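In what follows, structures are represented as structure tokens.
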Structure I
Amino acid sequence: MLRQLPRRVGLVVVAVLFAFPLYWVVVTAFNTHTGVFNIPPNFVPSFHTGAFSYVLTHTHWFHYIVNTFFIAGSTVLLVVLTSAMAGYALAELTFKGSRLFFVMVVGVMMLPAQALLIPQYAVALHLHLLNGYLIQILPFAASTFGVFLFRQFFKSLPREYWEAAQLEGVGHLRYIVRVAIPLAKPAVLTVVLLTFVSSWNQFQWPLIMTTSHAVQPIEVALSHYTQTYEANWRKLTSAVLLALAPIVILFVFLQRHIVAGVAGRDGGVNL
């Protein structure tokens, strides 16, 4: 027990260091206007909700929430569909150049997104996609990580499942929908969670590709609380907590599936 004490103390210290910024956001959000700048600072939340009321009633907060849910939800549906199809093709179908294609897919994961911004903006400009919902959805409709995860999962499925499906007259598409994807439930939930979080947290892309508040997501809305020479820290941190809430709720419900999606599988088969 004593031998593990230094290790446990170290873990607690690291956990506190990582959790403190979020705790300070909570303290600032519930603080008073003058209390934010007190020295020494007050480390206990004052539970003043005026900043939350302002964000919810004096800004178009619900409109940004709807925009973000629409963009993130559409992206998740497309990513699951394209990743499952591509992953199955790379895992189960034999075609010329399949290994090279897989290497190219994995290679895309190594490219920094910032290096592609200028050509992507030029393409979006010429296709007249700027300042709309499509430009925030279509470029993210396919996920290299999703393709990789589904491929690895489908390769672990016993070949007997496909052979039994063939005896029942089941084709590839029906096999994917009725057998492969149900068995890949942990992988599906992992892709859903990671894609939703990634889409929800998009800031740079919509900031560059959109100018209208009518189509912008919640992360861009957060920047409205900062100006060149000042920032309203109470309103900003209140908005951050409101924006963070859906992610936390989703993670609480799906966190146990993350490890299963990478290392295991469950589900059922219904032809």
Structure II
Amino acid sequence: MINEHLILGKVNTLRVDRLTEPGLFLMADDGNDVLLPNQYCTDDMYVEDELDVFVYNDSEDRIVATTETPLATLNEYGFFKVVDLTHFGAFVNWGLQKDLFVPKTHQKSDFKVGEHRILYVNYDEKTHRLIGSERLTQHLRFHKNILKPNNEVSILVMAKTPMGFKCIVNNIYEGMIFHNEIFEDIQTGDVRKAYLKVARPDGKLDLSLQRLGDKSSDVGQEKILKMLDENKGKLPYNYKSDAEDIKNIFGLSKKAYKRTLTALIEADKIEVKDSGIYLK
């Protein structure tokens, strides 16, 4: 369906109105149009076609369209690499020809080229352009029982804390995955799926990387058998292996790991010796 209006910072569905020397002009239903420069035009684009394009400001602050997809759109969060610095702010790569500007007033600390920052893509009312901002939590809303336990969600890992990892949930809410429930590598900036455990009274969400009710033993069995296949039927671990090693290698707690080994032995699929785990 064609957009009623042009929406800056979002993917728009627009109709090809006319071909010009600089490119194709695409039109919304209200008659407003935007240029899709030649570098994004292809031979299979024709007048009256409907195209999905991202609308943003070019290097001269003109509104233009692109077929490229940014890391995050308006009112979304992303993990961006810093590529340039100025006296007024910094520029980050967001997957488009023009980098995203982060004003000094929207930085929590000085940026450095090469580092990554989690940012919110915002519209600046003063300059009428898209900017990046480290003012993250002010845009997050309190959860109001919309999600239910075990609902799958998309998360962006925001920060490591003494309790666990803070996450941005579905680009709307704030959540937490606690350290004692993490049995795999997780880093700030990771985008992955998770599952709602509890919606707390304060509107924040407790999350799990595993679906509630999943049998960790079944998941662990599949992983151990696959690793044995990949390592010529032997792994240098046993019941006495260090809990941290088990967590890093198998993504399991020590308790779940022992339970998994026992289940595989009872199924006559492996044997466990002092020297390691062996495939039967």
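What follows draws every value from the coordinates through simple rules; no lab data is involved. Bear in mind that the values here come from a model prediction, so they are computed numbers and not experimental data. Cβ atoms are built from the backbone, for glycine too; each structure is taken alone.
Odds and ends about this structure:
- Origin of the derived value 3.3 (distance in nm of label points 7 Å out along Cα→Cβ at positions 46 and 78; candidates I, II): II
- Set I, II, criterion relative contact order in percent (Cα under 8 Å, 6 or more apart): the highest-scoring structure is I.
- Source structure (of I, II) for helix-only ellipticity at 222 nm (-39500 (n - 2.57) for each DSSP H run of 4 or more, over all residues; to 500), computed value -20000: I
- Value 4.5, calculated as distance in nm of label points 7 Å out along Cα→Cβ at positions 142 and 238, assigned to which of I, II: I
- Origin of the value 14.4, where mean count of other Cβ atoms within 10 Å over residues 14-21 was derived from one of I, II: II
- Of structures I, II, the largest value of Rg/Rh (Cα atoms, Kirkwood Rh) belongs to II.
- Origin of the derived value 1.3 (distance in nm of label points 7 Å out along Cα→Cβ at positions 38 and 62; candidates I, II): II
- Among I, II, structure where distance in nm of label points 7 Å out along Cα→Cβ at positions 86 and 150 as derived comes to 5.2: II
- Structure with the greatest value (metric mean projected area of the Cα convex hull in nm², for residues 22-165 alone, set I, II): I
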